[in-house]
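Given below, in the form of structure tokens, are the structures.
A short reminder: the numbers here are calculations on the coordinates, not readings from a lab. All of these numbers come straight from a predicted model, not from anything done at the bench. Cβ atoms are built from the backbone, for glycine too; each structure is taken alone.
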Structure P
Amino acid sequence: MAKEKTRFECSSCGHSEPKWLGKCPGCGTWNSFIEIKPAKGSSTRPSAGGRSSKGSADASRPQKLSGISTEEGTRFPAGQSEIDRVLGGGVMRGASVLVGGEPGIGKSTLMLQLSSTITADGPVLYISGEESAAQLKMRADRLGIKREINVLCETEINSILKQVDRLKPVLIITDSVQTLYNTDLGMVAGTVNQIKFCSSELIDRAKLYNCPLFLVAHVTKEGNIAGPKVLEHMVDTVLYFEHGASDVRLLRAVKNRFGSIDEIGLFKMSEKGLNQVDEPASLFLVKRKGEQPAGTCTAAVYEGSRVLMMEIQALTVPAKGGLSRVFSEKIDGRRVSRVAAVLEKNLSLRFSDQDIYVNVAGGIRIDEVGTDLPLALALYSARTGIQVPSGTACSGEISLAGEIMPVAHLDRRTKTAADMGFKNFVSPENTSGLKDSINRIFGKN
């Protein structure tokens, strides 16, 4: 067999070349190539061992679909209903989950609490590459964790794999994947090749011992998971842990091979760690004294399998320099522009000379089509200065012709709004169109 040669790999995009180059032809980055020496010895993967099916020898042979057992693909509860909801009903055995979020948002706290609440019997391995064992112990004491957790403060992947083979845990948590490295690939952690190799080895071990693997990942300043995009393709589930209002935290799935990506998990950060929200429907409602100001409207939003009542806020001001702009982070700016255009066309209300600011109270991002109607009412209220009557909630999709289109689970939205004390609910069932809705809500003839 020919001897493997040393190669050079771009630390930004992973492009490989047989010799060093100053500029990467793949992504155009300068001075990004690092030397990758050939791996020494055999693979660190055990030749036989803990598969619960028929061993590694049988696993390398083709199997008939009808003869494959699904026993390995069973779930077990995480011990926290919000995590189970986002994962699709529980933690899947042998699955790999990537968890990303901003620094200090509570990823390590979430993972440490998960380590103590899972219902599977057996050892739990928490691999910490950023915190010492004493720091983890201090956090565990503050959170009141009673379960015995095996803590491994190590970043060299071969040493980690040896401990995984020895323990055969029921859960593996790695915090974080950017700290892992393999000495054969260099001593610098966090490069594209290091992340791909170390993650692949841990994912293989999770499948080998049929245990779930959670990989905590850093994020870039844009909020995306740092490192190669291929890492998100390698794992089964990708979760983002996000900030809401003040102490509210949102757990959202953007990829899930074993469930829906429409669900969100809601937590509140306290001195005792992350607590699940008991009444999520009213979590994002603004409690104010006095009348509701102009430019606000309450929406009944269907997120996953539950209805959340949220306040949409809009503000319009004359554009500076004659060029109008849309400022909206929590609702897609293109949706805001489209709804404003429909209002301008059907109600002769001019938005083309206005800067539009849109916000969602509580800091949650909304993509659901049922927010079209409440967004339109908020924009109309902001532009005219007329308040939406108190006790009014709504939900509906708006077509380009100004029609109010049906939305899913309208009966549940209406019931939740009624339970929360809203006396008037505007929906496609009780209005003929956008113009009719505006006239009826704002008392116009």
Structure Q
Amino acid sequence: MSRGHLLVVDDERSLREFLTILLEQEGYEVTTADTVASGIEAVLKGSFDLVMCDLKLPDGSGLEVLAKARSHQVASPFIIITAHTTPQHALEALRAGAAEYLSKPFIVEDLKLILDKLLGAGEPGAETQDVPNFIGSSPAIRRILDMVPRLAATPSTVFITGESGTGKELLAQAIHAFSAAANGPFLSVNCGALPEGLLESELFGHVRGSFTGAVKDHKGLFVDAEGGTVLLDEVGELTPLMQVKLLRVLQERRVRPVGSSHEVEVNVRVLAATNRDLEKAVKLNEFREDLYYRLNVLHIHLPPLRQRNEDLSELARHFVEQTCENFGTPTKRLTPDALRVLQAYSWPGNVRELENVIERTVALEQTEMISTGSLPEHLRGTPEEPAIEQVGLPEEGLDIDEYVDNIRRSLMRQALEKTDGHQKKASELLRMSYRGFRYHAEKLGLARDD
């Protein structure tokens, strides 16, 4: 059974032949083209699950193939491949609608991971492996968790992006736990929390007497984590000098402690995380291009909590149970109305903010039920409504069905409030059929007695 039909557009015959053999061995059906014209013809005539297209072709740019596909409502994901890698090319490709950008020469395992991510991994019916301590069953989170064992299987650097509080370090710990380095240490450092001199010592170590206060030798994280994993958290905050030194360590797998003339070989898995847009930082000359591409081998983005609203109930209940257990108190329960208030809030601090709110609420609530009155006042205010006329598509994309459901839920809730919970009157306010309103009210957890 074919895993999908792929189109490869590249002017190098040897690469087309190589990819055809490789992809067919992986169970894909492959069609090839060698120019913009032939690529466009194939895209418009065929039905492909994914298109791999070279950026520079003899008769134009691969982005022309992508643009023509989108103008004809062809939704197949595109991987843009090129030997001429620049941040500007990558940004142009992603802005044009490419799902991924891959540099030649690429690592075969990296390509397989990308295909798994875009087309769905494993054999039909394969079960998702559980990732300890990671809560969430939304499609966005399940796709990420499906990738963890495969990300862990490769020694390549994994670059984790996402807003503060989305769980980047938790994901890094999961990758470590599934990797061959699982029996080794997992050490993390916040690259923005220490001054340059102290960060260098923390990462690479120092020898006694190398600076004031250095009363004994210090090995540093890269040596202490031998055989394990180092997470460079908030790597976007590195100073220019530390960027140079880190690049050298990643390239040579050797560190030189501060004040020493000798280098030490290191054997660690490196993961990196940031909440900054490093592509933009590279463009502004605030981050080294060569270090960015050294770190961004395998990229995984954690969506904010507001884009995976269906996970919120599961997370909230988990934090309630966890907090009650930590406090040694009987388990409390969230009322449906309290859950609706939590779901209506935008959570700028993401999962970390939700955990803190739940801990505070459990600590102050004396009864077994957590109602709307138990929640902090700022959550119970009028929720911020999405600006429908000015919806901006995030760089990482979004789940449009989920986004529309969030808007629908908000407007339906307002209509119910205006009509004192009368569904028929609320449906008339929204120009909906009564039957349609009842269906969506049940689906979105808004059902009330008339």
Structure R
Amino acid sequence: MLYQLTKPIAKIAFQVYFRKLYLSHLENVPLDKPVVLATNHPTAFIEPCIMACWMPKTLSFLARGDLYLENPFIRKLYDWYHLIPVFRIVDAGYSNVKNNYQSFDRCLDALAKKRMVMILAEGRVKHEKRLRPVVKGTARIVFSMLEKYGDQDVHVIPVGVTYSNPDDFRSIAMLDFGPPIKATEYTERYRKNPAKTITELTQELAVRIRSRMVHIERVEDEELVERLLELSRNDFPEAPLPIVEHADAPLRREIAIAESINKMNELDKDALRQRVDQYFNLLKKNRISDFGLLNKHFYKPGTTLLTILGWLPFAFGYLLNYLPLKAGRLLAERLAPSIEFTASMAGVFATLFWMIYVAGLAILLGAGSGCWCNAALVLLIPFLGLFALVFMNFFEKWKQARAAALIPRGEYDAILRQRPFFQP
């Protein structure tokens, strides 16, 4: 019940937090089969929550078991939201690892009822654009279904998750759902050689997940790739609406860039890095951005007038929504053990605080005036907040365009000629 009540609120929250959500190839997820969604794991729980919001069926997913053990309220939350605790030695201690037998049984029972179970295939969270080794837990659960329930035609869906930066407000999230791996294709092999077949399925899953996400092979190449991605996004700017799209073209471009750098020889890579560094240093020296350089036409009398007129409603929208959102962020930064958890916890706390804040204002307006119809004034808060979000993006574009437009034409042309061209 609570899962279904929270789902529409969480959908709205994600469309506030992210500037763009690309959910591509959802048609690969069958609705009449037991489904395992196997994905990489760059954040604590943003990607499971996004999937839960946009999946038509209830989604169960594995979560840290040590939190489940801490108090009865957390255990209730796990049950309400269909979370299945997993107990690792590093988190819950050796004595609690035995609880995983019960957790695996819960996974199998959910699959036997043709539900969806999400498994974070790498086994641990890491904030990076890189697929780490896929552990064998996903394959073991799939073949445990065979042993307990017979051949249930389990479909394993490899899911690649890529964020422009999940810790940044108004960033981009891209989730790509691959064609299913059918467990029935491995049944005979598993019966002949279980250990080998578990390894084979795990390796196949790793290949498929990696093909659907941005994977930067070497840590030392991260800055170069991120700068090339920035250039590419400015070459192909996304439309502001709709926020949720099902296109995969942006992700394909970014994957192509990362893979080109992964395969490039060191001499060519060093030459490219030098050109890119020189260009970005030139932008910094002139206090402009790549977006502004390409879009200086955005600075014109019409957009300047809209900027001036929009400031007052923006100020109201920003101030009326600032307190609960900032409080959620501060609490997350205080409690989060690492960057991987900050964005996830900030989203949860900010949404919760915002709901309490709006409800409290409605009660104060109604009780204070003696007329409960005045409580309807709180409906202005989300609309003004939405305007503030749109205006912030608009103003940032205008500001960057203005900075580039004020540069003398000769200098502008010289900088533009230095812009690297990279064709993956």
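If Cα extents along the principal axes in Å, for residues 143-270 alone comes out at 44, 37, 27 when worked out from the coordinates, which of P, Q, R was used? Comparing all candidates, it corresponds to P.
So log10 I(q)/I(0) by the Debye sum over Cα atoms at q = 0.06, 0.08, 0.11, 0.14 Å⁻¹, computed for just one structure, reads -0.34, -0.60, -1.05, -1.36; which one of P, Q, R is that? Going through each structure in turn, the value belongs to Q. With helix-only ellipticity at 222 nm (-39500 (n - 2.57) for each DSSP H run of 4 or more, over all residues; to 500) coming out at -19000, pick the structure among P, Q, R it was computed from. Value -19000 for helix-only ellipticity at 222 nm (-39500 (n - 2.57) for each DSSP H run of 4 or more, over all residues; to 500) corresponds to R out of P, Q, R. Each of the structures P, Q, R was assessed by mean count of other Cβ atoms within 10 Å over residues 15-22; the largest value belongs to R.
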